[in-house]
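K.L.:
Take a look at the structures below.
Every number in this text was worked out from the coordinates using simple rules, so none of it is lab data. Treat the numbers as computed from the prediction; the structure is a model and nothing was measured. Cβ atoms are built from the backbone, for glycine too; each structure is taken alone.
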Structure I
Amino acid sequence: MDTRPRVVIIGGGFGGLFAARALKRTPVQVTLIDRRNFHLFQPLLYQVATGGLSPANIAAPLRVLLKRQMNAEVRLGEVIDIDVANRQVILTGGAKVGYDTLIVAAGSGPHYFGHDAWQEAAPPLKSIADAEEIRRRVLLAFEAAELATDLDSRRACLTFVVVGGGTTGVELTGCLSELAHHTLKRDYRHMDPGSARIVLVEGGDRILPSYPVKLSAKAVAALTRLGIEIQTGAKVIDVEMGAVTIRRDDRTERVLTRTILWAAGVQASPLGRLLAEKAGARADTEGRIVVQPDLTVPGHPELFVLGDLAHFEHQGGKILPGVAPVAMQQGRYAADLIGRRLQGQSLPPFRYKDRGSMAVIGRNAAVADLGWLRLSGFPAWLLWLFVHLLYLVPFENRILVLAQWTWNYVTRNRSALLIPERNAESSPGQDSAAGLSRPA
């Protein structure tokens with residue numbers, strides 16, 4: 001009988017995976033639970049959505065990533081409940097997994113701000129299924145434009161609206177522009193893909209609001225050169241199949257479009273509110289659990305919450321963003337603290353080391369804020385390439401992505417321009433949760 005302390009991790013994203021791997025030499029038994037069997041590198045999902053990469057380039061099976069770690073096992077399953085009193089995780093079908101320490105890193109899903117019905121017309125970009133659905137809609141829009149017999153129908157087919165001017169929205173619109181103006185330039189006989197209208201809608205006063213004002217302005221200039229129409233201070237007030245209604249100042253515009261893409265916000269997995277209820281913790285308006293400086297739930301030192309699910313405001317009073325580097329560092333910290341506890345020791349509170357933010361806009365164009373250094377254009381683009389390759393796991397994925405990027409850059413071609421059949425059993429936003437299903 002294995003008497004080692006049991007560490008159960010919910011979620012195979014950045015926080016969960018990095019915690020599991022950091023426990024490799026700790027005398028514990030690790031069980032990683034996820035409803036999908038792979039780790040996904042979400043920052044590159046937009047390239048899958050626009051045909052630049054295939055899903056296998058940015059995902060790796062969890063069992064492969066942990067197969068050499070003898071104190072770890074992977075369990076495929078969906079968490080439906082947590083029995084905090086008896087320290088058990090309950091899975092679909094009634095199976096129970098006991099724990100001595102529980103790490104919850106279930107991630108986040110799309111946020112439609114009370115308009116969940118919009119998701120059918122405006123898919124998000126949080127999972128492989130989402131990326132393939134977006135690619136399907138984008139490519140079918142060009143196909144429909146090729147067959148359109150009147151100008152108004154063709155104009156609607158060639159209008160693409162991206163809602164949300166954060167990193168995902170900016171990167172997605174940049175790729176759509178390159179797809180229309182270069183990759184598909186000679187593929188059609190009866191219409192010009194380059195005549196596409198691509199609209200980026202942002203409710204705030206500028207895109208990339210978390211970046212310095214000068215870098216936001218650089219991003220605007222780069223997107224404008226790509227022919228993208230940027231609407232800031234614009235609020236989406238209605239979304240339907242075939243149209244999106246936008247209010248800007250005192251003007252309301254109903255844009256006829258076949259393709260609406262949602263990049264406007266995220267909310268924590270429903271597992272957050274469930275855990276808050278069971279553990280007597282406090283959840284914020286986005287469903288994130290307010291954690292202590294050591295990432296544990298108040299009153300429950302055995303419960304760690306990481307990544308997008310954690311509301312951490314113990315570093316300057318500002319909530320840490322839901323980005324991959326935060327989850328990675330929190331995963332390593334939680335693993336280190338678990339090991340120290342076994343030795344009767346403790347650690348100082350968690351502190352996030354912010355190494356900067358980057359967003360790629362297009363070919364040879366990006367912005368990077370490293371705190372001590374701010375870059376734009378080609379230097380920022382090179383740095384973005386290097387950092388994203390560095391974070392990819394496993395190593396062979398880095399080689400595959402580098403080769404694909406090189407080919408795409410030289411030829412301006414994209415190798416994954418396949419129109420997938422729609423899977424009726426999986427709607428957008430549903431297959432990326434580590435725990436409960438995403439809200440529809």
Structure II
Amino acid sequence: MKFSQFFIPTLKEVPSEAEIPSHSLALRAGLIRKVASGIYSFLPLGFRVLKKIEEIIRQEMNNSGAIELFLPVIQPSVLWEKSGRWKEYGPEMFRLKDRNKRDFCLGPTHEELITYLVYLDLKSYKNLPVNLYQIQVKFRDEMRPRYGLLRAREFIMKDAYSFCRNDGDLEVIYKKMYNAYCRILERIGLQYKVVEADTGLIGGSYSNEFIVLAENGEEKLVFCPECGYSANYEMSKSISETGKENKDNKINKWGDFIYPEQGDRCSNCGKELKIEKGIEVGHIFKLGDKYSEKMDARFLDVDGKLKPLVMGCYGIGVSRILAAAIEQLHDDKGIIWPPSIAPFTVNIIVTTEKNRELSKAGDMIYKTLKKLNVEVLYDDRDVSAGIKFKDSDLIGIPVRFILGRKFLDSRLIDVEYRKDCKRVELPVDSIPKFIKEFEAANSLKLPQNEQSKK
């Protein structure tokens with residue numbers, strides 16, 4: 001794609017509304033634009049990143065045995081009334097009426113609707129287990145939308161729902177989803193932790209959160225580097241030493257406390273705990289029969305008895321991953337995209353379009369990369385080299401090919417890596433080899449049957 005023919009409206013100044021780096025950089029790099037409070041349009045660069053995140057998620061869901069479908073955004077109130085959540089969910093739910101004054105909502109989640117659909121068609125143990133997923137827009141009327149895509153009122157997520165005969169089958173699918181989420185984040189290239197978490201409004205007996213580590217994250221997590229224990233801050237356990245001064249000798253008392261502090265110790269192994277901040281991008285739940293009992297979603301088991309379906313729920317935020325990736329991977333110049341989700345792989349920069357030889361060389365290299373099926377952005381604008389380099393840093397494309405004086409003197413391309421600013425020289429005839437090696441080195445796809453080591 002040629003820059004002059006694409007739509008990348010970058011901004012020089014930090015927008016006044018931006019509160020954290022991911023919000024500021026998404027706006028400045030031309031990924032998103034605000035429509036209303038907590039509602040954003042995805043511009044072409046942002047849309048390309050979204051599609052790559054979606055595809056990684058889709059591949060891992062399919063490899064895990066989940067089946068994709070697509071559910072409506074608008075849901076009738078009758079389903080939510082049956083589960084008891086129409087009133088329970090509160091003002092965060094967008095509610096509306098049709099022309100016949102019937103109540104509906106814009107779905108913040110889809111437990112009720114998917115349970116109703118499965119109840120209609122899955123009547124026997126012979127049809128179980130099944131795991132269904134969708135990638136869909138969700139709505140939550142946040143009281144205070146902030147941080148750009150991290151706390152928006154409209155957002156994109158993948159949610160999956162499993163239906164089983166018993167807890168044993170649920171455990172099998174739960175582990176598959178756990179491992180699939182680990183592979184998704186590993187393929188994208190993010191540092192993360194998996195923690196025990198509260199089930200909240202979704203409910204159920206057990207849940208895990210997937211937290212991308214980031215200094216500006218709203219979530220706090222506690223983990224032990226020694227034994228691997230980890231939990232959401234509110235769910236964590238620790239052993240704390242408290243001291244009280246008397247005439248006042250120091251008296252030490254040991255006990256279990258809910259909220260740990262830096263320096264507290266692991267209740268499993270006694271080693272010092274670490275407390276870090278992060279962004280929740282995924283949450284998986286063992287729902288059990290919470291929804292199936294209330295909605296009378298039963299199946300005929302092998303013993304001839306009607307039993308409630310045993311459910312699991314598995315959500316991961318597509319638009320949140322985009323923001324979390326920026327929050328974790330950026331510097332003072334701009335975004336540093338991991339190659340797996342970068343909008344383009346290579347950015348060609350010709351230092352001056354007015355030099356005909358350089359311009360012709362840029363066109364030739366652009367065509368070469370296109371033939372190699374490389375996603376390439378060719379900055380062919382008639383602007384200064386300084387502007388091109390600043391926009392390239394801001395957008396965060398992993399590799400840039402620079403054509404300047406060195407190319408005129410010795411036919412060598414300066415190749416610069418966005419991540420560490422490392423530069424190497426590349427002869428034109430070595431481009432195919434370079435691309436092959438770069439793609440191999442940055443291929444994060446794991447074998448289908450490899451288990452996560454997290």
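K.L.:
I have 1.7 for distance in nm of label points 7 Å out along Cα→Cβ at positions 107 and 155, calculated from one of the structures I, II. Which structure is it? Don't skip to the end; give the middle numbers.
P.N.:
Working: I: 4.0; II: 1.7.
Comparing all candidates, it corresponds to II.
K.L.:
Still on this structure, please answer the following. Can you spot which of I, II the value 1.45 was calculated from, given it is Cα Rg over 2.2 N^0.38 Å, for residues 235-282 alone? Can you show the working numbers first?
P.N.:
Values: I: 1.81; II: 1.45.
The value was obtained from structure II.
K.L.:
Moving to a separate point now. Of structures I, II, which gives 24.1 when mean count of other Cβ atoms within 10 Å over residues 259-266 is computed from the coordinates? Intermediate results must be reported in sequence, preceding the final value.
P.N.:
Details: I: 24.1; II: 16.0.
Here the read-out was taken from I.
K.L.:
Something else: On distance in nm of label points 7 Å out along Cα→Cβ at positions 91 and 355, which of the structures labelled I, II is highest?
P.N.:
Ranking I, II on distance in nm of label points 7 Å out along Cα→Cβ at positions 91 and 355, first place is II.
K.L.:
Same structure, new question: Which of I, II yields 0.40 for FRET efficiency 1/(1 + (r/R0)^6) of positions 267 and 339 (r between Cβ atoms, R0 = 30 Å, to 0.05), as computed? The partial results should precede the final answer.
P.N.:
On the way: I: 0.40; II: 0.15.
It traces back to I.
K.L.:
Work out which structure the value 44 belongs to, where percent of Cα pairs over 30 Å apart was derived from one of I, II.
P.N.:
Details: I: 44; II: 54.
Working through the options, I get structure I.
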